[in-house]
Structure I
Amino acid sequence: MQGIACAFRSSDGTAVEIDVAQPVAAELQSRRDAAILLADPIAGYPSGVEAYFELEDAIGVSTIYSSKHMIVMRSAAFYEPGDHADLGNAVLKTVGG
């Protein structure tokens, strides 16, 4: 799957990585279906958007699915499911999700 990725580091050195992809509809649905079984759902996103959160080796990973995009955000700053909601909604708005 192709997409775009960016990363930034805050003044305290904490990194945030954001990956955005626009997979074909079947792949997007397949990944969305798999996420339901692997991670915890998150509230705080617009209707039609699903988001999931999990911790991987003390790194919070948020995966957001809109009708067209899959967004993955990773950071040690994400401890709880809601820690990334403002950033996730900003990314959705930027990509037209």
Structure II
Amino acid sequence: MNLYQMSAKEFRREMKAFYKTYYGKVVFCLAYAMFFISLIFFLMICINTLTHSSWSYWRYVMMIPVSALFTILCFIIGSIYYYIELKAFICSKKKKSI
């Protein structure tokens, strides 16, 4: 069966089965660890911008778009990596069952 022809219910069941394995948990942590680190970094920059009123204020303001873009890219790349590994897991599971 093609991965893209699965129903949403089947796909959710396969995602849960993938996450229950140790490999699935490691892939999830690796995929989204950089996103959470960059999100913390982004929040630190935003808080520093709001609380500091010194000459370095503009430096923080200029870093906001860059760090926001970096955070979004980390999430997108992490999601792509997670779903590539999920697809490989589902395909290997289907081959074993045949």
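See the values below:
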quantity	calculated
Which of I, II leads on distance in nm of label points 7 Å out along Cα→Cβ at positions 12 and 60, largest value	II
Structure with the greatest value (metric Kirkwood radius over Cα pairs in Å, for residues 44-83 alone, set I, II)	II
Per relative contact order in percent (Cα under 8 Å, 6 or more apart), the highest-valued of structures I, II	II
Value 2.9, calculated as distance in nm of label points 7 Å out along Cα→Cβ at positions 4 and 20, assigned to which of I, II	II
Given 3, 14, 26, 27, 20, 8, 2, 0, 0 for P(r) over Cα pairs in 5 Å bins from 0, in percent, calculated: source structure among I, II	I
Identity of the structure behind 12.0 (criterion: mean count of other Cβ atoms within 10 Å over residues 36-43, calculated), options I, II	I
Which of I, II yields -30500 [helix-only ellipticity at 222 nm (-39500 (n - 2.57) for each DSSP H run of 4 or more, over all residues; to 500), calculated]	II
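We did not get these values from a lab; they are worked out from the coordinates using the rules stated. Note that the coordinates shown come from a computational prediction; the quantities given were computed from them, not determined experimentally. Cβ atoms are built from the backbone, for glycine too; each structure is taken alone.
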